[in-house]
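Take a look at the structures listed below.
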Structure P
Amino acid sequence: MNKTSKFHPEPLYDVSNLGHVELNTPDLAASVRFFTEVYGLDLVTTQGDSAYLRAWGDHDLTSLKLTQARQAGAAHIGWRVMSPQALERRVAALKAYGVEGKWIDGDVGHGAAYSFIAPSGHRMEVYYEAEKYVPAADKKPYLPNQPQKFSGRGVAAARIDHINILTQDVVKTREFADQTMGFKLREHLIPGGQGEEVGAWMSLMNKAHDLAITKEPSPTASGRLHHLAYAVENREDVLRAADIFMENDVHIEFGPAKHSRTQGFFLYVYEPGGNRIEVFSGGIHIFTPDWEPVTWGTEVKGRSTAWGLGVPESFHKYATPDVQVPEATPAAKAAAMAALSE
């Protein structure tokens, strides 16, 4: 028996993975061109003011919905559950938590879903029925254990990986995700080792994270998106993506570099609609059942990333929809610098 283990509630494994995300964009045509020609997704279909896309490694028919809208941002986030019974349990848990949602008939690629607003202000949904991708003859893979032939187009994003959302209360949002959907806290950030928690990284199974929760810099904003990430196969693909973005005049905000938390290799850009998009590779995998959440009080040896690359100010302030974020007071800036130097 591991005498150092602490008691934990029985973990939930009803929710399987991040199934799909709907992003709003004020320039649908430009966003579709970016995601297909540069980022390397395939266009599945269009309906009305929306386009549905997939990555070559996604097993379900679609993982991204782009919708014409006045402002950028995440219109909704879809979490797929393990079974019809799991869906019933999660809906019951949401209602017991005090979250009243509504059933919707579904959308391209998935069946009935329970739609609700999370405490962070984000619209989310849980669903089980999903349409499997069946490749046409020209996209049939040589290896039958992958869903589609490798595209090799642009960045060639392989699969949807994780999403980072902003919230006024990180602890409240992560406790909601834990208690209603079974997210496991893997790492969290409390600057200086005490005070307010400003970041949490949570996963459903053994990944570094499926959901990141970050403190909202605006005192009034709600339901904003920090970034959506698709994974590529290795670090070299992230470096290759940087060259592709450079050649296509896509502004690189941050990276390539290595995160301290999650240890993922990363690169951040803005798609034409304004949403921040990440190319992600690697990250720790958690196989031990008694993982203790890692608490970060400050950056290791004052480094803002694992190898020391500084974080641009926009990464802390910009999100979608875009709002004005007030300047930090001199005292707050001094406290932040002190935390980084501890």
Structure Q
Amino acid sequence: MKKALTLVLAAASAVALTACGSSGSSGANGLSGGSASSVASGGGGATVASKLILGGSPEFKTRSDGLPGLQRVYGVVFGSYKALDAGGPLTINALKSGQIDAGDIFTTDPSIAANGFVVLQDPKNLYAAQNVLPLINKAKATPGVTAALKAVSDKLDTATLAALDVKVITDKQDPAAVAKGWLAQQGLDKTGTGAAGTALKVGSANFQESVLLAEIYAEALRVQGANVTTRLNIGSRETYVPGLKDGSIDLIPEYSGVLLQYFDPKATAVSSADVFAALQKAVPAPLTVLDQSSAQDKDAIVVTKATADKYQLTSIADLAKNG
């Protein structure tokens, strides 16, 4: 990147970056192979995105549908990237406080409606289907465990997941209690022995919906006689996928589309059925995925209403316009 542009971007974002700390990226946008100036120019001036700070999980910097995907599909390169969390409180609070201008937030998050955030449309389908499903060490996928988790997936849909998120995220209810309450409502709290004799360590990523789903899986397995312990808020896939492989955890809730991209960055599947079929082939030994639910929670690029109004943003594509 040209030195002059680096100085301009640094000056423009100095106040915000001082407030939220260093992003730890190797460049203004954390991308390699091409400068921000060559893409952000849009053929005639700085783009809207080049003036903004995007925040999200550390892995979003390198995910094929993260920063590289935004540049490849939409020609969007943000001025800088702030590594925070996976659509969790760090990202949400940074967006609310103005420390970042846009955030990668999940579509079922109740903070979007509560704060009047604007979800930018994704007309080119950068984000594929994201059905909730169990990722498990194959050695633990006994018929009884598989049946108990299938019963959960059969009952879980997007509206239900969003409503449960409100209880945990907005109302601050205990995720374990919410999980037990929902299983009881669905008739999935009947004591059985299908998973008896199996010991499982159920983990979660470090955001509240993942914790909630982990508690649902854990309790559904306990009801069926499994000996279950939990390891919650582990972190990103770079941390917990190796744990699944080495047996330090056995099961974790996941999202089909982003998991497929993690295992196969060149995957092109978009629909729920196609993503699931491709994912079953892409999951490496000794792991496997079990039946997916109809519940989806996609990544979305989200901005405040003030930012949307200022730059007339309704779509991710609008970020590539000259600003």
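Read the figures in this text as sums done on the coordinates, not as results from a lab. These numbers come from a predicted model, not from an experiment. Cβ atoms are built from the backbone, for glycine too; each structure is taken alone.
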- With distance in nm of label points 7 Å out along Cα→Cβ at positions 237 and 277 derived as 1.5, matching label from P, Q: P
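Given that Rg and Dmax of the Cα atoms in Å, for residues 149-284 alone, derived from a single structure, equals 15.6, 49, which label among P, Q identifies that structure?
Only one of P, Q returns 15.6, 49 for Rg and Dmax of the Cα atoms in Å, for residues 149-284 alone, namely P.
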- Give the label, chosen from P, Q, of the structure having the highest value of distance in nm of label points 7 Å out along Cα→Cβ at positions 157 and 309. Q
- Output 21.0 (mean count of other Cβ atoms within 10 Å over residues 205-212, calculated) maps, among P, Q, to structure P
- Item | Which entry (P, Q) yields the derived value 26 for relative contact order in percent (Cα under 8 Å, 6 or more apart) | Q
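When Rg and Dmax of the Cα atoms in Å is calculated, the result is 20.5, 68; to which of the structures P, Q does this value belong? It would help to have the intermediate numbers written out before the result.
On the way: P: 19.7, 62; Q: 20.5, 68.
Attributed to the structure labelled Q.
Can you tell which of P, Q yields -11500 when helix-only ellipticity at 222 nm (-39500 (n - 2.57) for each DSSP H run of 4 or more, over all residues; to 500) is derived from it? Could you put the intermediate results ahead of the total?
Details: P: -5500; Q: -11500.
Of the structures listed, the value fits Q.
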